[in-house]
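> Multiple structures are listed underneath, in C-alpha cells.
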Structure I
Amino acid sequence: MQGLPVPDWRGALAAANPSWPRWFLDNREDLGTALHKLRMPVLLIWGDADPISPIAVGERLAARLPNARLHIIPGGQHDLARRQPEQVAPLISAFLAG
C-alpha cells in the first residue's frame, strides 16, 4: 500500500507476540501488480475509524480487484468484526449466498 498513510504496525505486533513466526512480520513482497489477475468475488469490509488500515487501503484494493465489493462500516475500527458483528455478519451472509 505504498503511498498511502498507513502506519507500520509490525514492531508493536512483534513485541506483543514474540512467538509468532518472523515471516509474517518480515515479508515485504508487493503483490499489488498481480491483484488484477484475481477473478473470484471478493468482499472487503472496512471500518471508517480503523487506525491501522484506513479506508484508502480498501478503496485501492477494490479498484485493483476486478470483482470486489467494498463495504464501509461507520465507526468501525480494525477489530470491527468483533465489535460490530451485527453489521458485519449480514454482509458476509449475503456475500456467501451469492
Structure II
Amino acid sequence: MTEIRRGRLAENQALFREINERIGASAEAQGADPHAYEFVCECSSLECFERLELTLHEYGRVREREQLFIVLSGHEQPEIEDVIERLGEIAIVEKRGGAADAVA
C-alpha cells in the first residue's frame, strides 16, 4: 500500500472524527450525563454507517490524542494502525507512519 493511499484512508477517518466531535459537543452542551451516546465508526470506509455506543468520558479519552480513533471491531486497517485497546466490540486504534502524519 502506498503512502498516498495510507494518507487517504486516514483522511477518511478524520472526516468521521469530525462528526463525532460534533456529537460530543452537542451532548456536552445539553448537560452531559453518564449514559452512552451513539457515535459513528471512524473506520476508513466511506460506506460504513455503523454506530458505536460510548460515554462522553470514554470518547473524551480517545480524543486526548489526535492519532486515536474508534472503530467497530473488524474494521481495523493493520496497514496504517494498531489496536491499542478494546471496549467490548469497539477497538481504539492508533495511526502510525504517514497515516499519523495525515491526521495530525
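Each value in this text was obtained by applying a stated rule to the coordinates, not by laboratory testing. Everything numeric in this text was worked out from a predicted model, so none of it was measured. Cβ atoms are built from the backbone, for glycine too; each structure is taken alone.
> Out of I, II, which has the highest value for distance in nm of label points 7 Å out along Cα→Cβ at positions 62 and 86?
Working: I: 2.4; II: 1.6.
Max of distance in nm of label points 7 Å out along Cα→Cβ at positions 62 and 86: I.
> Which structure, out of I, II, was distance in nm of label points 7 Å out along Cα→Cβ at positions 38 and 78 derived from, given a value of 1.9?
Details: I: 1.9; II: 3.2.
Derived from the structure labelled I.
> Let me ask another. Check the numbers for Kirkwood radius over Cα pairs in Å across I, II and tell me which is largest. The partial results should precede the final answer.
Details: I: 15.1; II: 13.6.
Greatest value across I, II: structure I.
> Taking FRET efficiency 1/(1 + (r/R0)^6) of positions 22 and 54 (r between Cβ atoms, R0 = 30 Å, to 0.05) as the quantity of interest, name the structure among I, II where it is greatest. Please list the in-between numbers first.
Details: I: 0.70; II: 1.00.
Going through I, II one by one, FRET efficiency 1/(1 + (r/R0)^6) of positions 22 and 54 (r between Cβ atoms, R0 = 30 Å, to 0.05) is largest in II.
> For structures I, II, calculate distance in nm of label points 7 Å out along Cα→Cβ at positions 14 and 30 and state which one comes out highest. Working shown, then result.
Working: I: 2.1; II: 2.9.
Largest value of distance in nm of label points 7 Å out along Cα→Cβ at positions 14 and 30: II.
> Of the structures labelled I, II, which one yields -13000 when helix-only ellipticity at 222 nm (-39500 (n - 2.57) for each DSSP H run of 4 or more, over all residues; to 500) is computed from its coordinates? Can you show the working numbers first?
Numbers: I: -10500; II: -13000.
Going through each structure in turn, the value belongs to II.
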